[in-house]
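Right after this note come the structures.
Read-outs throughout are calculated quantities, based only on the coordinates presented, and are distinct from any laboratory measurement. Everything numeric here is computed off the predicted structure, so don't read it as measured data. Cβ atoms are built from the backbone, for glycine too; each structure is taken alone.
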Structure I
Amino acid sequence: MPTDRYQTPLAERYASPEMQQIFSQDKKFTTWRRLWIALAETEHELGLPVTQEQIDELKAHVDDINYDVAREREKLVRHDVMSHVYAYGVQCPNAKGIIHLGATSCYVGDNTDLIIMTEALKLVRKKLVNVMNELAKFAAANRSLPTLAFTHFQPAQPTTVGKRASLWLMELKLDYEDLNYLIGSMKLLGSKGTTGTQASFLELFDGDHAKVRELDRRIAEKMGFSGVYPVSGQTYSRKVDSRVLNVLAGIAQSAHKFSNDIRLLQHLKEIEEPFEKNQIGSSAMAYKRNPMRSERIASLADFVMSDAMNPMFVSSTQWFERTLDDSANKRMSIPEGFLAVDGILDLMLNVVDGLVVYPKVIEKHLMAELPFMATENIMMDAVKAGGDRQELHEKIRTLSMQAGRVVKEEGGDNPLLQLIAADPAFGLSLDELQALMEPARYVGRAPEQVAEFLEEEIAPILEENKDLLGLSAEINV
């Protein structure tokens, strides 16, 4: 790898070889050639003077791209598509006269972009369902483990570790639904011509509209698509790119929220991301275990969310049937958005698969706050024993503030139960009060919610995608 020029970190450090291959030069230009073959085959089938021998010659050279010839030609003509038409023709002298017949540059450029994005979206789906699978296992294993919940990052009514994980999983389910819809809606541009009117193809087919329509249908079928966009200018609508990046940005949002929660939990020492034997957390403080992977998820997610603005600008500023101010932006924003999401999902899979839970720390934090959470139950028991609800509410409020001062100002243990036991208005002994301090009493339906959610919502998704499961993620650095 050259060390004297810039290399994108997305390829060097973060994205998988599979995603990099999808956006590689080999993938792009072999897809161009497959599209030229599909065009020639269909024109042959529909009666144009394209021979089977010419098609066979094109097929013989679909993968052995003569890049050196294409590069030299592009220096001369300043046109990438025509340079590759020329290079293909050098290898296929009998077929060179029918390569790209009736088409514009966008026939290969735009159709290839749509093919590549669709394939990349399918890889994203594969990785997303693997993250969902591992997160579902984690939620199930910890569905009944009580933990302190937070609103505004202030202690609140308890939940369970599994229920919190189900919140992360619910957001990924929304992303999965968006992703599935998007993949199902992807179509080809087809062969639309210079301004989208198919005029050149209508001329080739002597005014036969049915054959021009059939040309589109058969090309889409040969390339594995259900159809083409029914109308377009020279290009497919750039809103498609915006839709794609918006779905990727949605995954980034979910990943960022997950990573934030993990980082906060690691600060509390309740849950940690995996930490390897020889990993260094800090160059200065040898004892530190920084949540590096979760921080990297957040960092890449920031990039993807901001990257979603690129196709918004491009789509909104296209002029009439075609302008070329999208080209340079698309070459960067689309591949790099996918490479970054690929890196995010690999990191998430690695983190979720190796999450470490510390039940004793979780219990310690919960028990320190549980007396405050239990005051409503304590008050109800006291009322049942004959107490006055309004009087008891005021006493609990006063005693809670007194206990809070001991914890915050003196650094002492929470004395609320002792203070309540000492007040005859409650009529409850310390033993009776401590018997109420069973965390499972205060988590509501959290365990049942997790079980129901996993069985009713997540299990069908995992079953539908069972052939995609079993991935493990290797982190480069």
Structure II
Amino acid sequence: MLKFMRKHAKSYLIKIIFAVIIIVFVCYFGAGSIRESETVIAEVGGFEVRDPEYRETYSKEIEIFRQLYRDRMDDKLIADLKEKVLNDVINKYILLSEAKKLGISVSDQEFADLIGSVDVFRKDGKFDKERYLAVLKQNRLEPDDFERSQKTMLLVRKVVSIIRDTGAPVSDADIWAGYVREKGKVNLAYSRFDPAAYKTRVSVTDRELNDLYEKEKERFRGEDTFRLRYIVIEGKGSLKDDQVYMDLLKSKDIGAYGKQKGLAVSDTGDVRWSELLKRFKSLKIETWIKDLRKGDISLPVRDDAKSYIFQLVTREDGKPMGKSEALARLKARITDEKAKEMARLAAEDALKAKSAGTRATTGFLPRTATSIPKLGEIPKGAADLLGLTKENPVYGKPVEMNGDYYIFSFAGEQDPDRKEWEKNKEGFSRYYAARYREQFLKSFIEESKQAMLKDGKIKILKPAKEL
């Protein structure tokens, strides 16, 4: 594939894309810095990835995440975002490395055309250098740094254009197959492996129980009890939740404030932790309530068009649990865990032996379905489950759904209606071709990354969790 690209590189150099491309790391690439003292966090094909560039990209993305997730931001989301940003920056340098191999560069004229097309740099319909320098100065940007970053961005766009256009042409058969995957239905046969059926085979020794109890005995307490008061602020009302929060921080009296503003103040009474979680399930109360002290006011917690603000009235820690009760709970937990592992291994053995036992069928499901009736939601790691076909009839690993394990195989399919296909063919063909090019680009980057990792041309000097 690379030989093909290099052979045709010159003919593609005229294809410059000035529109914003889908890849996030291009959109958010900043000027960066070249100071020698800055920490190098990765090396990619001769390029150095420095800490300030990562942090600039991360700060832009986390602002977007905060707006999207608001109070639902948690440690896992932040850790995933750090990993994503590092991968995005590395991917950019993989493309720059490929541009170097192909001999692609950005000429002064190409850069001038790009800058000249930006309205903010124009005066009386023409590029104005004084205006250009003034805008950069106003935004605290050095011309050399800005021009270097924009040339890099343009170079990445060019190599992306080449890679996307290099993908093999899409045939009518490919498009129809894509339409079948989008609009067709599949029937799957499955066998269920219920951990409950294996519990009688589980043995738990007294020593095993006592050893685990000694390690975890501080955890064995009754449930904490909470009493909360809260107000609900309608999004369409005149009161804004951030202002209400600031007012409550001053007054510390949610009851008096509610009376003053005409807001109903609700009182949970004394409730156990598990009940509290059920009552406020959509608010993810477990992520923040344990940080509150008596009298504290919570940040506004948004849910659809409403915001909730809580005040902790009282909290009582759960009392220590008796050892016999703790041992009983531990035994039940260990039994469940071992039975679940037995069910998983039994499912794997059945796959290897091609002996599925009693089987049922799902009935015909859209190939784009996200759940299977009576079984549950399809896990993210098994998103390709509904892609089984006559040629690829068995799903290669057990799938866990609602605590049970299943093995699946192809049992039949229904093609989309041909009349509907004729109506949708033109529009779907355009959509499929665009999606195919994006998938080809992602695959190319991933293949290049794996090859470079294997050859030692990518070195991660500082993992995302340390950034």
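Matching task: 21.4 is the computed value of mean count of other Cβ atoms within 10 Å over residues 255-262. Pick the structure from I, II.
That value comes from structure I.
Between structures I, II, where is Cα Rg over 2.2 N^0.38 Å highest?
By Cα Rg over 2.2 N^0.38 Å, the leading structure of I, II is I.
Which structure, out of I, II, was relative contact order in percent (Cα under 8 Å, 6 or more apart) derived from, given a value of 23?
II
Kindly point out which one of I, II the value 36, 22, 4 was derived from, the read-out being semi-axes √(5λ) of the Cα gyration tensor in Å, for residues 303-342 alone.
II
For which of I, II does volume of the Cα convex hull per residue in Å³, for residues 351-438 alone, calculated from the coordinates, equal 136?
This value belongs to structure II.
Please state which of the structures I, II yields -15500 when helix-only ellipticity at 222 nm (-39500 (n - 2.57) for each DSSP H run of 4 or more, over all residues; to 500) is computed from it.
It must be structure II, since only it matches.
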